[in-house]
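Quick heads-up: structures coming right below.
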Structure P
Amino acid sequence: MTVLYVDADACPVKDEAVRVGERHGTPIRFVSNSWMRLPEGDLIERVVVAEGPDEADNWIAERAGKGDVVITADVPLAARCVKAGALVLSHTGKPFREDAIGMRLAMRDLNTHLRETGEIRESGPAFGKADRSRFLNQLETVMRAAKRMADER
């Protein structure tokens, strides 16, 4: 059975994830380092992990596998989940794919370095309606693919 894992700490598309997950009858696990207000529902589980770096990431990465969907903006977590066979989306709807994850990790490291040295200061464009719409469309497509993969297990 497909499970939808949401790296919830800074995720701006929680409501959208619930909408698509419930439409597919998929259990949804919101994973965070602290309690937060989340949508309620029979398929929704709130998982609060111990405080500490990467605790939420580790919890998700240890469970996500083939036929599951992960929503995260964290590139190292995405890489771990992709390697395990999960389908991974960013909150903007951009998929993390095995053939491109190495480049995404390299770009993340480069941007971190440039921010640390003061070469760049911006954190990226604001999250808007177009991003939300793209996310919804992409998550719908990915959920269908994940359910097919889960049926093959």
Structure Q
Amino acid sequence: MLIESRPSSDAELTALLIAQQKELSEADGGLDGVVYPLHDDAAYLVVVVDGRAVACGAWQALEPGVAELKRMYVRPAFRGRGIARQLVVALEEEALAADRPVTRLETGTYLPAAIGLYTSTGYAPIPAYGEYAGNPFSVCFEKTLAAVTAL
């Protein structure tokens, strides 16, 4: 497994994000109806397994010291292998390296597996923020990252 940076214009990343949006639309039964746009200023990571892009995620600067994790997606055939957990760690490491020790994220109330992933990796619920405020289907989380220092 390889986790690598990709530009927002990358064709494999685009295919993953289209699959993500389709799956989200099916998962919420069209109730949410919100499609969040791609952000060119986000840092995208893609997980490659056996030469195939199978997962993606991104982080974006929100405010000084704060990053938002976005666009987490793992193709269904590759779920249950710990890929999402490793991707979260890689995104957190990048955000921390960019001097953003606080990470936030939003997911849907209709995505219990995502909520389970985030709570199991140390994220705590917070009130909906920014573009998610007022959306009854949004659940938001936050985590303060600890810097690792060499001994």
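A compact table of results
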read-out	value
At a computed 0.95 (FRET efficiency 1/(1 + (r/R0)^6) of positions 6 and 118 (r between Cβ atoms, R0 = 35 Å, to 0.05)), which of P, Q	Q
Comparison of P, Q by relative contact order in percent (Cα under 8 Å, 6 or more apart) - largest value held by	P
Which of P, Q leads on mean count of other Cβ atoms within 10 Å over residues 54-61, largest value	Q
With helix-only ellipticity at 222 nm (-39500 (n - 2.57) for each DSSP H run of 4 or more, over all residues; to 500) derived as -8500, matching label from P, Q	Q
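Where a number appears in this text, it was derived from the coordinates with a stated rule and is not lab data. Bear in mind that the values here come from a model prediction, so they are computed numbers and not experimental data. Cβ atoms are built from the backbone, for glycine too; each structure is taken alone.
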